[in-house]
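Next up, some structures in structure tokens.
Rule-based calculations on the coordinates, nothing more; no lab input. Bear in mind the structure is a predicted one, so any value in this text is a computation, not a measurement. Cβ atoms are built from the backbone, for glycine too; each structure is taken alone.
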Structure P
Amino acid sequence: MSDRFEIRGCKKTMKAVVTKGNGGYEQLEYRDVPMPVIGEGEVLVRVLAAGVNNTEINTRLGWYSSSVSGATGELTDSDSAEAGEQGDGGWNEATPFPFIQGTDCCGRVVEVSPGCDVSLMNRRILIRPCIRKNGWDSLENIWMASDFDGAFAQYVKIPAEEVFPVDCDWSDAELGTIPCAYGTAENMIHRANVAKVEHILIAGASGGVGSAAVQLAKRRGAFVTAIAGSAKHDRVRQIGADRVLTRDEDIVAVLGEKSVDVVVDNVGGPGFEKMLQVLKTGGRFVSSGAIAGPLVNLDMRTFYLKDLTLIGCTAWDRPVFPDLVSYIEKGEIKPLLAKTFPLKDIVKAQQEFSEKKHVGKFVLIPD
């Protein structure tokens, strides 16, 4: 029996992790839910692997709320409750609880709606989770697993134009490490126009986005200085970093002022000021996160007297995801798979993820 016939004719429910609201792990429930029903222009994807990201945890906790000012690891139950009460715990918009999270998806297309490309059927694919809802001329965007149901399930539906077939020898779990972390990193490297022989400083280089940024900057021929915990230095060097600093080192003292062309910083917090100090005149600072704290001190004189460019990145640019797929197929980047877990063990996976002892990505495998 084909997947297509089984889904249309027999299968009415699937297993999924439903996030019920802002709060702790008690908000994650593994249960039966109705199968997605595709509409015009959509495809149905059987999920083969789904990566674990900061963004799912932060959304559940309500960290994106304007009421939160601390680091991602410092949220309390009262913080989550306040975010839920304000209704802005997602991206300063209401999060669609209850819903299915899961921003990363490696899967296989099992059904296409009329008018879609039928050659997608049975192809192994990656889903681009960041959607430019008003077209490529607008930066307005929505995200799978933040604004609508995602991949922490056996099946997910998605517009056909967000599906990208991938031909490679990577495992499903290895492909499941790619979409959010590598897409976010590639978008930052692309927006900052990182060039050959430039000196790039990457904070949080052992995490999913940071380790991807190391590879993607090296692919462009840059000299990479990475910041990571001392226990992870060898692994960060293995993926291409030319120099690795510890988190407590004074980067101004070690690197010198005006020594860096581009800073890639998803850490934020108290280290922000020194990041600007090490930038050269005309340097670029690019970020898509702030795990050490969203509120920073900015001396406007440093900003304007050095002609710096500050680049915020959430909406992905059009070339980013197709380029990533081409890098995979050409063998130009490597997956960093730290560990896999059954989907039903999502709480265990997120608990271990939050310990930050790993390098690379955790991936959930549906039953």
Structure Q
Amino acid sequence: MPQDRDARIERYISEYSGQGMHRTGTEVDRISAEWMGHIISELGCKPEFNEFTFSRVVIKTAELRCNNEVIRGVPLFDCTYTSEQGVSGKIGPVGSHAEIGLIMVPPNSGSPKVKELLAARKADQYLAIIAVSRMPENGIATLNAEDYLHPFGAPVLQVANDHWDMLSKAATDNVSVTAMIHCRREETRALNVGTTVKGGDPLLAPLVVMTPRSGWWQCASERGGGIAAFFEIMRAVKNSGTDRDVIFTANSGHELDHLGLDLYLQDNAQLIQGAVAWIHLGANFATNKGRRVMLQFSDDEIKKVAVDVVAASGAKIDVEWPIGTRAIGEARNIYDGGGRFVSILGGNDWFHHPADIWPDAVDLEATSLWVDVLTRLALKLASRDEA
């Protein structure tokens, strides 16, 4: 019943959000993995934990001193860092000849301003760069570390948008500032979590359902919808039975260039093209602010299956990513490998923001509708009739 589904979704998202900041390799990340394993067991499945090692960024000092004020922030996780003493110089807009660059950027990696920041990092002309978050709400909306394994460029400190007026005036006045962006790396471990629900015919190609499970903050609306759909699809597959095996994988390392998924695919390379399809349960379709649901498809055939299911449910697709164009989110990993996929993600005014918490940032009714759509789609793709 829908009411029962709503209650389960509320539980999943509220518990996930309540765990804290879901950054890869942290204590919260480990607790969250164990929590997912417990729910997988509750659903009558056997949880599988795939551990991987990586070098985690540990923040020692992340602050800017300007006009006798101390502004604390979050560094990029794929740049270089300063010494404990930091670096000093006059602040000016990115593109100027100042020693410390200043720019305002949204948290979306494909935006023009983020590309401008990227160009400045590659030019390596600044001692440090201050990136002020451009968001409707005040707070530090962090950028993903798309070059986590190959860090480059000047140290970058991300700070909240309520500092913009003061910093832009300081840039106009050629004020001298000190940026202390001191981090170290330590070897640690993280976990991918999943299970396999066996189908009736082991000779059929399996269906894979994947979702990221890590992120910068609590990620209630960013990650919560995908995690709720992950469990609800698992429940339906386990209870109803399917012709095909259905493989579930929830991967850490999302914010670090999809690190956990990359390692999963290295260990399961045959699945990329060997699966009948991948369902990517991506970001943001649970949000109550700025939700613009986008679906991505590998081909016209799988698009027709998905669109028919959406139409029958009464849901609405706001954007369709062009077929043949490299996908975004974790679906890009499957696109790059030549696999078949359908992917859901969307816009979110809380994206990568510390205020993305339960219940403030979540539209439960809309989330429940899309979880139902995704569950129906998974059952359809897991049947013998879908090639």
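Each of structures P, Q was scored by mean count of other Cβ atoms within 10 Å over residues 130-137; the highest score is held by Q.
In this comparison of P, Q, the computed figure -10500 for helix-only ellipticity at 222 nm (-39500 (n - 2.57) for each DSSP H run of 4 or more, over all residues; to 500) is attributed to Q.
So distance in nm of label points 7 Å out along Cα→Cβ at positions 18 and 330, computed for just one structure, reads 4.5; which one of P, Q is that? Computing distance in nm of label points 7 Å out along Cα→Cβ at positions 18 and 330 on every structure in P, Q gives 4.5 only for P. Tell me which structure, out of P, Q, gives -0.55, -0.69, -0.87 once log10 I(q)/I(0) by the Debye sum over Cα atoms at q = 0.16, 0.19, 0.26 Å⁻¹, for residues 234-273 alone is calculated. Attributed to the structure labelled Q.
Of the structures labelled P, Q, which one yields 71, 36, 23 when Cα extents along the principal axes in Å, for residues 162-289 alone is computed from its coordinates?
Details: P: 45, 32, 26; Q: 71, 36, 23.
Working through the options, I get structure Q.
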